[in-house]
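Below you'll find a set of structures to go through.
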Structure P
Amino acid sequence: MVAWIMAKTKSAENNENVVCRNRKARHKYTVLETLETGLVLQGSEVKSLRNGKASIDEAYVRVDGAEVWLVGSDIPIYPQASRQNHDPKRRRKLLLHRREIAKFAGSASQRGFTLIPLKLYFHRGRAKLLIAVAQGRKTVDKREAMKKQDARREMERSVRRQ
């Protein structure tokens, strides 16, 4: 009985509904460290996210004093909300503890490092954003990473054929 209860809660913890991903981020940047954050959203934004409509491709994370903001993300308006709708391109506050803000702000303030959003999803019914401290890649590094990925794919294909 105890094992069944533990198994049930464990599977419930892994329940994630991904709304959108920043696919270009892992190509343009080398991801060093990630952190899950909460978002401050309005009701119509949550409804729009539950429909699976959002974009974080051109978004970035900015630290202003003791607050962290998501800038440049696009959550389209929810048509049924009529007058209570939100601004699609507004800045959204991220929910972090003080020590997490200090740690990430310190690492992101160094030259060549930045904070980028990787994934927007629902975890246990709450909207979450996965952010990362990343370092920009040069063109040569991007090409090298693509060559390694292609070689890995070819090896996997040949193993599957045999």
Structure Q
Amino acid sequence: MGSAGPFRGAKGNLYEGGTREPFIVWAPGLIPTEKKGTTNEVTVMAGMDLPPSLLKIAGANKDKGIRYDGIDMSKALLGKAEPIRKKPVMWQRTPENQKQPGRDDLPDVSVREGRYKLLVNTDGSRPELYDLATDEGETTNLASENPKMTTRLKKKALKWVASMPAMRVTPE
């Protein structure tokens, strides 16, 4: 069984141990020599950022008929900058993970905005707010200490969930 190291959670849930993944870029001739083998621990990326980023690196035009959810993070991939994400990243736990024994008490939705991450159930209950810059292990829930931020991020996350197509359990 794998380890999430200092991060809370595991595969299939929305704590950092379930959402944070290592990402290695190999691009001979594109990454500055002094950046080879280094780690960018500043930039937050998501899989949805890959299409616009790789299109930029390849010098290809975006298809005019496609609206990309992600943002161009090509400079981060190539070690040329450590951009700070301006748009939040949101996740929703899949129905399969909601129905597993021992996982029914985990939050269903999360939003990462800057250094903060909020986790909440789809009915708005049990909000958890963490400052990942000072608490990467998500051990201290700051929701009651920061009610305005908790409410703002909760509204944003629940609005996003409402805008998404309904998820269905995949037949086995």
Structure R
Amino acid sequence: MLTKKASAMFGLKVLVLLAVLVGSLQAQVEPDRSGVGQAEFRSAELNIENRYRLPGQLPAQASANAAADLAALGVRGDAGFVDTRGGRWATLLLAEPLLPGRGVGNGLSWANLGRAAPKNNAEFSDAASQAFRGYLEANSHPLRIDLNELADPGNTAVHRDGAVIQIYLV
């Protein structure tokens, strides 16, 4: 059984908890719908959904074209999704080494690429950017890209001594 003092403390704690909860509820403010806020309109019909499909899920001619592109890139048929709205690749899972490294199947060396091993991140960044751009130039048709749409030179960031390389060309 609770003593009077314990009951009073329990009651006080409940009141404080209620005061905190009620106070936070009073802090919620209804958005201002005056002025431009009144003109706001949102319709689910205006939402544009991504429509990515595997090549086998496309109409016959588009499927054949996509399969030919994947074959030219040396990629499995289920390793790419086409954006049906624009007819371009939305996702491609490519696995071709562009720089020497320890990855499975990577037989590249700096000597084979005709350049010295990079000494710092800036040189590594330059090598990665050139290798990637060379890959894009060699495969622009099956990749369905226009090289003129890419930023030149773009931005390249090297992290963890070359373990992660981010290349931004858009």
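Read-outs: derived from the displayed coordinates by stated rules, not from any lab. Source: prediction; values computed, not measured.
Using relative contact order in percent (Cα under 8 Å, 6 or more apart) as the calculated read-out, with 30 as its value, let me know the right label among P, Q, R. Could the numbers behind the result be given before it?
Numbers: P: 30; Q: 19; R: 13.
It must be structure P, since only it matches.
Given that semi-axes √(5λ) of the Cα gyration tensor in Å, derived from a single structure, equals 54, 29, 19, which label among P, Q, R identifies that structure?
R
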